[in-house]
Structure 1
Amino acid sequence: MPQKVDNPAATDGAPAESSGVKSARRAVDLIETFAANDVWLSLSDLHARTGFPRSSLHGLLRTLLEAGWLEADTNTARYRLGVRALICGTAYLDRDAVVPFATEALERIREKTGFTAHFARRNGTEVVYLETRESQRSTHLVSRVGRTLPTHATALGKALLAELTHDEIEALMPASLIALTPNTITTLEALHAECAATRERGYAAEMEEGTLGVRCVAAVIPYRIPGTDAISCSMPIAQVTDADAQRVGELLAEVTTELGQQLRRAGIR
């Protein structure tokens, strides 16, 4: 005689598991949608951006709001990221063993050059800024920590892409590269040439490709293979010559080499 089953779903956990995974994936996608937009978003906005059913969005928004991941403007029925996102983001930095060492290196670079220095990590086709030390003359008042930029449009990104092989870059990057300024490279052919030049020089360089009026140099921190982290220096175009930029690039190559050795001695991988 067949054994009685009180809960038929218990004989096959796949549907429930699939539903749970789908909800979790949608919650993550929703958080990332808010992170990618700097405005308050309504239910209609989110439906248009994600394609999720409105019934699902209602439940997701309520759950994320109750958990502190979102906050709401009751007057307009719009939402934005909540303080929980900042708490978790800060926890990532607090627990990263590389950050204190990199911060010391940034201080050294700023002291020697007088310019703004950044520490960043590659995440797919983007670089994520993890720490910044602004120039004392800087008018940049908004923290760049946690912000992302395309790898192909930054010296940081080029330095990190140069760690990859030709085929790895081809597999990673889209065929058409977006332009942030009129100077941004937009073809894989040009990107490969930039990576080759970076390997030859020992540091990456870009001029007004990410931001008009700014040129940057960057070097990888060699403690992982391939490298995942890099340090850059941003310089106003009007304040530096090509020779100045070269000296800063060589300084970055020197500092990052020493930092890589320091991290490996500390057992950080």
Structure 2
Amino acid sequence: MHAFKYHRPASIDAAAALAKGEAKLLAGGQSLVQAMKLRLASPSDIIDLGAIKSLAGIKSDGKTVTIGAMTRHAEVNHSADVKKAIPALAAMAGMIGDRQVRAMGTCGGSIANNDPAADYPAAVLALNATITTNKGRHEADKFFKGMFDTALQPGEIVTSVSFQVPKRAAYMKFKNPASRFAIVGVFVADFGGMVRVAVTGAGPGVFRQPEMEKALAAKFAPESVANIKVKQDGLNTDLHASAEYRAHLVTVMAKRAVEAALK
């Protein structure tokens, strides 16, 4: 690990003022610290957001569930408000990593990092979320740009994420047994007449599956997606799974997600 300067600002404005050059924001640190240990990242400054109390918390108004950027995965998993409004979101948070990761990892950190195998980006896309920052708002469909790349600009900090409450939803993933990242994860959300299907882990970034969305909007049932063949072009191939296998898993996980949403 290379040397760096550590900062713990008490406000969003103070954090934004420090976020310049090679500085990095520290949310949960579950990705950044590991990258630093391996010397894959060498920031000049670390800006710890942990002291900014306004960045944490959960609110629900019946139409949306708003989660503060520094809210831990474990808090989302155990929140009575989230379980009541969007049970699938609470369940998804409980699938992330292990207890230690869920106790430290944050909603905003996961979204801003945009790991191609992370779970939260799938929830953001499927639940048509709005990402609020210190500089404005981003629509879910325009936020994720590619592998570890988002619409965030220098000095822009995620403050909260507002998820739309669906009629029903579910998330299913085929996980890496060691890291528990998604080899393929599919989040299905039915808004009554409109269905959104988001896929993570399969490609270089999270993406929607329009063919499945159209089929499920016509009939929200497992058989609607069971015979949809996903193209393997552009999907990931690595030591865990080939592009062909990941394409197959998208259909399998989508079918299971629909089955779970109907229970």
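Structure data summary
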| read-out | value |
| --- | --- |
| Per FRET efficiency 1/(1 + (r/R0)^6) of positions 158 and 230 (r between Cβ atoms, R0 = 25 Å, to 0.05), the highest-valued of structures 1, 2 | 1 |
| Origin of the value 31, 21, 15, where semi-axes √(5λ) of the Cα gyration tensor in Å was derived from one of 1, 2 | 2 |
| Label whose coordinates, when percent of Cα pairs over 19 Å apart, for residues 70-213 alone is calculated, return 47 (choices 1, 2) | 2 |
| helix-only ellipticity at 222 nm (-39500 (n - 2.57) for each DSSP H run of 4 or more, over all residues; to 500) from the coordinates reads -14500; which among 1, 2 | 1 |
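Throughout, read-outs are computed from the coordinates displayed, never taken from laboratory work. Keep in mind that what you see is a predicted model, and the values were worked out from it rather than measured. Cβ atoms are built from the backbone, for glycine too; each structure is taken alone.
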